[in-house]
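Nothing in this text is a laboratory measurement; each read-out follows from the coordinates by a stated rule. Computed from a predicted model, the values in this text were never measured in an experiment. Cβ atoms are built from the backbone, for glycine too; each structure is taken alone.
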Structure I
Amino acid sequence: AKELYGLNDDYEVLFLQGGASLQFAMIPMNLSLGGVCEYANTGVWTQKAIKEAQILGVNVKVVASSEESKFDHIPQVEFSDNADYAYICSNNTIYGTQFKNYPKTKAPLIVDASS
């Protein structure tokens, strides 16, 4: 898969069962180290991911959100480099918004690209 998509060793490809929604729990269960996990709230899918992480007791920090404008745009996102991970949903199908470029961070960047 890495060769097919031209991915170098900076990336991991995971094939997991359970559908995208199961990943809302699996990501914090496997990647949270007890520090802060940062999210960009850009719609329904990230709201679900945030809620699931909070249920698990993860220290969630929403660093950007477009909720106040009913998710009509992708907000300016700046993740800290020392977060356990940074989370975005690349394509918000319900609201018709999409990241054109992914935010830069030294933290592991988790991208929900399931839509």
Structure II
Amino acid sequence: DLGTHWTVHNSDHGALPEPVCMGSLISHRLSDERTVLFFSNPHHKSQRKGMTVQMSLDDGTTWAQQILLDEEGGAYSSLVMIDDNTLGILYESSRADLVFQIIQLKEFGL
């Protein structure tokens, strides 16, 4: 219906706190045909700190695993799949203006 009707997703709305800062969401099909979602943002309700990448294997209903990239800061992240086993993230960190970091999917147990 071209977006005329919307329904509320059954996700845990408290699992992804957002301090009013750009985050990033990416979907990837694994070799076993499961779909994984990755979400990055400062994992804090009111401050831009705790830059985190979280993973969901159930279309965003739950976010069971996360990797903390920068405890002290973080903002304006962008995720990209480099290849089938490697996730990349560009973000503003507490230690430098911009950081590009590579995360192997095996760090999420995939």
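Figures for the structure shown
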item	result
Origin of the derived value 0.35 (FRET efficiency 1/(1 + (r/R0)^6) of positions 11 and 83 (r between Cβ atoms, R0 = 25 Å, to 0.05); candidates I, II)	II
Test item: distance in nm of label points 7 Å out along Cα→Cβ at positions 27 and 59 calculated as 0.9, pick one of I, II	II
Structure (I, II) behind the derived value -7500 of helix-only ellipticity at 222 nm (-39500 (n - 2.57) for each DSSP H run of 4 or more, over all residues; to 500)	I
Structure with the greatest value (metric relative contact order in percent (Cα under 8 Å, 6 or more apart), set I, II)	I
Origin of the value 2.4, where distance in nm of label points 7 Å out along Cα→Cβ at positions 75 and 91 was derived from one of I, II	I
Of the structures I, II, the one that 1.8 was derived from, the read-out being distance in nm of label points 7 Å out along Cα→Cβ at positions 35 and 99	I
For -0.35, -0.73, -1.06, -1.21 (log10 I(q)/I(0) by the Debye sum over Cα atoms at q = 0.11, 0.16, 0.20, 0.22 Å⁻¹, calculated) the corresponding structure among I, II	II
